[in-house]
Each structure stands twice: as C-alpha cells, then as structure tokens.
Structure 1
Amino acid sequence: MAAKETAAHLVTEFAGRTRAFVQVQQGCDHRCTFCIIPYGRGPSRSVPVGVVAEQVRALVASGYREVVLTGVDITSWGDDLPGTPQLGQLCRRLLALVPELERLRLSSVDPVEIDEDIWRLLENEPRFMPYLHLSLQAGSDMILKRMKRRHLVADAASVIERARSIRPEIGIGADLIAGFPTEDEILFEETLSFLEQAALPYLHVFPYSARPGTPAAKMPAVPVVERKARAARVRAVGEQSAQTYFRSLLGRELRVLMETPESGHSEEFAPVRLAQGQSEMGRIEVLRPVAVDEKGLVAEIV
C-alpha cells in the first residue's frame with residue numbers, strides 16, 4: 001500500500017452485530033513526545049467519503065444500528081483530500097448518504113480540532129450521538145507542553161463548557177496518561193483538580209509506558225509504582241464523576257441500543273441494564289433509569 005493510500009475497513013465488531021467501528025483515517029502528522037505511531041504508521045491518510053459511505057451502508061444492511069468512526073488522529077481527516085474537507089463534513093455527508101444509519105458516533109477527538117460542523121451536528125442532528133471523547137492526556141499545562149500536545153487546559157475546559165451548553169445531557173470522556181516523565185506531585189494535583197472540576201464520567205486512564213526512541217523516553221522518569229498509584233487516583237475521580245453523571249440521568253427516557261437481551265448503552269454512552277425482564281439484542285429500546293449502581297444505570301422499559 002502506498003503512503004498516500006488507505007482503505008475504510010471494519011476495525012472490530014461487538015455486541016452481537018449492534019455496533020461497528022469503521023476506520024476513516026490512519027497515521028499521524030504530529031509528534032507528541034510519548035507516541036511511537038508516526039514512526040510506525042506514517043503520515044496521516046484519509047479515506048474518501050464515498051468509500052466510507054459504502055462500508056457503512058454494508059454494515060447497516062447486515063444489521064448494525066450504530067457506527068463509530070475511528071482513526072489514529074481522526075480530527076485530521078480530510079487534510080490530505082482534495083478541498084481539505086473536515087471531519088464534521090464527513091459525518092454530515094455520511095448521514096445524508098446512508099439515511100438508514102440510525103446512530104453515528106465519534107471515537108477520540110483532539111479538543112482543538114473539533115470543527116463547526118461537528119458542533120452543529122451535536123446541537124441539531126438526532127442521529128449524531130451526544131457524546132465526545134477527548135484526547136486530553138493531562139490536566140496540567142506544563143505536562144501538556146512537555147507532551148507537545150496541541151491544546152492547553154483552558155482549551156479543553158472551553159470545549160467541555162460549549163458541549164454542555166448545547167447538550168446538557170451529553171456524555172463526555174477523556175484519555176489520560178498518569179505519571180508522565182517529569183510529573184511531580186504538584187503537576188499531578190493540577191490534573192486531579194481539573195478532572196474534579198470537569199466531572200467527566202468516562203475516563204480511559206493509562207500509567208505512562210515508555211516507547212523506545214521517543215523524546216519522552218529520555219526524560220526523567222516517574223517510578224513505575226507511582227505511575228500506577230496515580231492512575232488509580234485518576235480512575236477514582238472518574239468513578240465518582242460517573243456516579244454523579246448517572247444520577248443526573250435518573251427518571252429520563254433514554255434510547256438504549258441493546259447489546260445483550262438485558263443491557264446496552266444509551267445515546268450518551270451510559271451503560272444501562274434492565275431491572276427485570278429482557279429485550280431483544282440489537283433493538284433500540286426506550287428505557288427509564290430508576291437506580292444507579294457501580295456498573296451504571298438500572299432501568300425499566302417505558
């Protein structure tokens with residue numbers, strides 16, 4: 001495959017043919033100091049709209065109700081295509097070209113690369129899921145700079161505020177690295193403080209793992225034991241935020257894609273399971289949450 005070529009393909013599938021992942025972008029043009037991907041997968045390459053639409057149409061025809069668009073750096077989609085379209089335009093075109101697609105969701109996005117079409121879709125398009133997962137990595141400006149990320153804490157805070165202003169019930173998640181080189185307790189506390197204020201319910205937390213050949217691998221390291229301890233502390237904040245968020249959904253009517261006869265995920269990606277009885281796997285069920293436990297929401301069929 002040439003450097004400028006790629007192809008949309010089914011990355012994975014799960015939950016009994018209910019949700020599918022389609023890769024629309026590969027490679028990366030950026031050089032975050034902790035990441036080996038640009039060296040192994042090359043520059044960013046985008047899959048044209050028509051190819052993506054063909055793949056999505058086939059998935060829907062085979063029974064999938066929801067499609068998640070993925071990529072190594074998905075918000076760079078379109079930079080290498082004629083006219084340099086943006087990710088939001090891809091989403092808008094997909095929803096128009098595949099009207100039978102019921103739910104479209106995005107995987108992890110860069111906070112400073114969310115384009116205006118994405119904001120408009122979040123506000124006005126019921127088939128575009130009210131969910132954002134941010135490639136945050138840290139809540140300390142100093143650490144973000146040492147990571148060579150493209151955003152600062154204020155940028156992430158602005159995105160979160162805007163998302164909640166247009167969709168108050170939106171589910172927001174983030175990727176975090178705990179124990180990045182040079183991160184002392186003060187800098188780590190900055191991340192904890194930001195996360196406590198942001199109250200993000202879905203956190204994917206990883207202890208820093210050095211990648212040979214990357215700039216970060218040459219920086220002063222945090223002991224492995226401390227990395228793991230910090231990751232656990234971040235997860236604890238996330239779990240508390242998740243419980244608060246789930247409680248805010250109690251009593252609402254949620255459209256839940258059933259991934260088993262007893263459980264599924266809402267449009268906001270809240271995990272929901274039936275208090276009693278069963279539904280049909282692959283069905284989009286209207287459920288009303290009546291309780292919260294450590295696994296998510298417990299609901300009744302409306």
Structure 2
Amino acid sequence: MSQNNYRLFDFESVDTENIHSIFSKYNNRLLIQNIVPIIAGMSTSNYIIESRNKKYLLKVYPKDNDHSDIEIAAYKYAHNIIKVPEVLHFDNSKGIIDNTYAIFQYIDGFTLREYVSKNKGFSSNVAYEIGSMLALLHGKEYTYTALLNVDLCIKNQITQFKNQYEFFLDGMPGKHLNEKVKRDLGHFIDTNRHLIERISEKNVFCHGDFIPSNILIDVYESPWFIDFEYCFSVPCYYDIGKLFRSRENYSQYIDDKMKGNFAKGYNAMSQRTLPDDWYKLSKIADIAVMLALINKENIPRDWIERIEEEIIETMNL
C-alpha cells in the first residue's frame with residue numbers, strides 16, 4: 001500500500017546558520033561541508049549532514065507531535081540488543097530552534113524497499129536477520145496494549161487490540177469505508193474471532209511503524225532498525241503485519257522462501273515461537289492497524305481505496 005509521499009506533518013525547514021549552531025553545540029570542531037534535506041517521510045524532518053570524512057543524520061521533531069522522549073528511550077533499549085544507529089546528541093531545550101532535535105549515526109545503505117527493488121528479492125540472510133532482530137526487540141512483554149513512558153513501562157492503557165476492530169469500524173474509519181466492505185469486514189471479524197483472540201494473547205514492545213522504509217540495509221547487507229517514535233505495547237503481529245503489507249516493487253518478492261527465512265530467524269531468538277499460521281494472523285492483525293491510519297476526518301481517497309483492497313485480499317486468504 002503506497003501513501004504517495006503524503007506527510008502527516010509539514011517538513012521543518014532549518015536554515016544553514018541554525019544547523020551550524022546545532023552541530024557546533026555537539027562538536028565545535030566539526031566542519032560542515034554539505035547539507036541534504038530528506039523530504040521523504042511522514043512525521044519528522046531529516047537532514048544528512050556531511051563533514052570532511054563523515055556523515056550524520058539530523059532529525060527534527062514536529063512541534064505538535066513530539067515523540068522524541070519515547071524514541072530516544074527506545075533507541076537506548078534497542079541499542080543493547082540489535083543494530084540501531086547510535087544517538088550522538090539530543091536537545092529538547094529549544095534554545096537554537098523551536099523544535100526538539102537529535103543527531104544520529106548515519107548508516108550508509110538502502111531502505112529495505114530500495115534494497116529489495118534493486119536486488120529483485122530478499123537474500124536469505126537479510127530475511128533471517130530481520131526476523132531474529134525483530135524477535136529480540138519483542139522480548140520485552142507487557143500485560144496490556146498500552147502507551148509507554150520514558151522508562152518503557154506502561155503509561156496509559158488504550159483500547160485493547162482484540163477490541164480495536166469493532167472500535168474502528170464503529171468510529172471514523174468505518175465511515176470512510178465502502179458499505180459493502182464494511183459489512184463484509186464485520187462478518188469476517190465475527191467469523192474469525194478465535195484468530196483475533198490468538199493474535200491478542202500477548203503484548204510486547206513493538207516498533208510501531210515497522211515498514212520497509214524504517215529498515216536500512218547497509219553495505220554489508222546487515223539490517224538496521226530506525227525511527228522508533230511510535231513504539232508501544234501491542235501484540236507482535238502488529239509489527240509483522242506492517243512488514244508484510246502489500247507495496248509496489250516489494251510484495252512480489254515476498255515468497256515462501258522469504259517467509260520461511262524470516263520465521264526461522266524470528267523463532268531462533270524469540271521467547272515464543274511463531275505458530276504455523278503466523279502469516280495469516282499477521283495479515284488479520286494488520287486490518288486493525290490500517291483502520292487506525294484512517295481514524296481522522298480528512299484522509300486522501302487513495303489511502304482509503306488501497307486499504308479497502310488490502311482488507312479484501314486478507315479476507316480472501
């Protein structure tokens with residue numbers, strides 16, 4: 001499902017003088033030679049900063065959607081168990097610009113989607129490593145579906161995952177859906193309640209936005225996970241379903257071999273091995289995740305249409 005470069009929050013333009021001030025505060029000996037804005041993305045505004053022999057990533061958080069505290073906490077947690085970029089500097093003082101920002105280690109490589117499109121598929125190692133790293137990330141378990149605090153403990157319970165299907169169908173997302181799709185989905189949920197109960201058995205620390213553009217493949221074909229600002233406690237299938245959602249120049253390369261290598265990697269490191277029907281469970285879980293995407297008044301029509309297509313495909317599995 002493509003989102004056609006639609007941004008949830010406007011790109012924050014930071015002028016050259018302020019970027020120099022930001023990096024001077026981090027390292028006053030660093031000489032900036034080039035600044036490259038990365039316009040792609042939905043929430044944060046990112047820049048590649050090039051010095052004489054090194055690159056950095058500057059991440060600027062939107063004023064009205066600042067999840068920097070939880071993201072930095074998540075990076076520190078993940079850094080001890082999997083490959084994530086190092087947080088080099090964090091500043092929420094708003095002394096230089098009106099936004100919180102962070103400087104990260106720059107990873108030279110491709111997003112997973114770029115890698116897959118370029119190589120016409122997943123190598124066995126890449127699929128396996130993504131699975132094993134995700135299982136390690138999911139090793140932290142929780143009692144409820146919930147938002148987390150900066151200590152990565154439960155902050156606020158939210159609608160429990162098993163109840164989110166009806167919650168969204170009865171709310172704004174249901175109003176966006178075609179009446180037939182909505183009716184068929186309601187019947188599908190009723191018929192597959194036993195599967196939804198299985199999906200919802202255990203909540204874990206989830207990345208929260210585990211899409212191919214948030215997985216980097218470096219020059220050595222090693223995966224790195226990035227962008228943790230939406231992490232929270234939810235069933236593991238939340239992340240898995242997002243990874244396997246349909247996308248152009250990507251989904252056609254998700255075959256039985258790739259799924260098998262991913263599952264082998266996941267099960268090698270997981271406290272709870274995936275069941276044989278894990279793929280179906282993850283696709284059913286992703287229905288609720290996609291409904292959450294359209295839980296607001298003004299949604300691009302192509303989002304809704306692609307979500308409807310994906311829901312129909314899942315109901316026909």
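Taken together, the values in this text are just the output of simple stated rules run on the coordinates, not laboratory data. From a predicted model like this one, the values you see are computed outputs, not experimental measurements. Cβ atoms are built from the backbone, for glycine too; each structure is taken alone.
Of the structures labelled 1, 2, which one yields -10000 when helix-only ellipticity at 222 nm (-39500 (n - 2.57) for each DSSP H run of 4 or more, over all residues; to 500) is computed from its coordinates? Walk me through the numbers on the way to the answer.
Working: 1: -10000; 2: -12000.
Value -10000 for helix-only ellipticity at 222 nm (-39500 (n - 2.57) for each DSSP H run of 4 or more, over all residues; to 500) corresponds to 1 out of 1, 2.
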> Upon calculation of percent of Cα pairs over 18 Å apart, for residues 200-247 alone from the atomic coordinates, which of the structures 1, 2 produces 45?
Replying inline: 1
>> Say we calculate distance in nm of label points 7 Å out along Cα→Cβ at positions 24 and 264 for every structure; which of 1, 2 gives the highest result?
In response: 2
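Say we calculate FRET efficiency 1/(1 + (r/R0)^6) of positions 104 and 120 (r between Cβ atoms, R0 = 30 Å, to 0.05) for every structure; which of 1, 2 gives the highest result?
The maximum falls on structure 1.
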> Where does the value 14 come from, among 1, 2, when relative contact order in percent (Cα under 8 Å, 6 or more apart) is the thing being computed?
Replying inline: 1
>> Once Kirkwood radius over Cα pairs in Å, for residues 152-231 alone is calculated for all of 1, 2, which comes out largest?
In response: 2
> If you work out distance in nm of label points 7 Å out along Cα→Cβ at positions 144 and 192 for 1, 2, which one comes out largest?
Replying inline: 2
> If distance in nm of label points 7 Å out along Cα→Cβ at positions 96 and 160 is computed to be 4.6, which of 1, 2 is the source?
Replying inline: 2
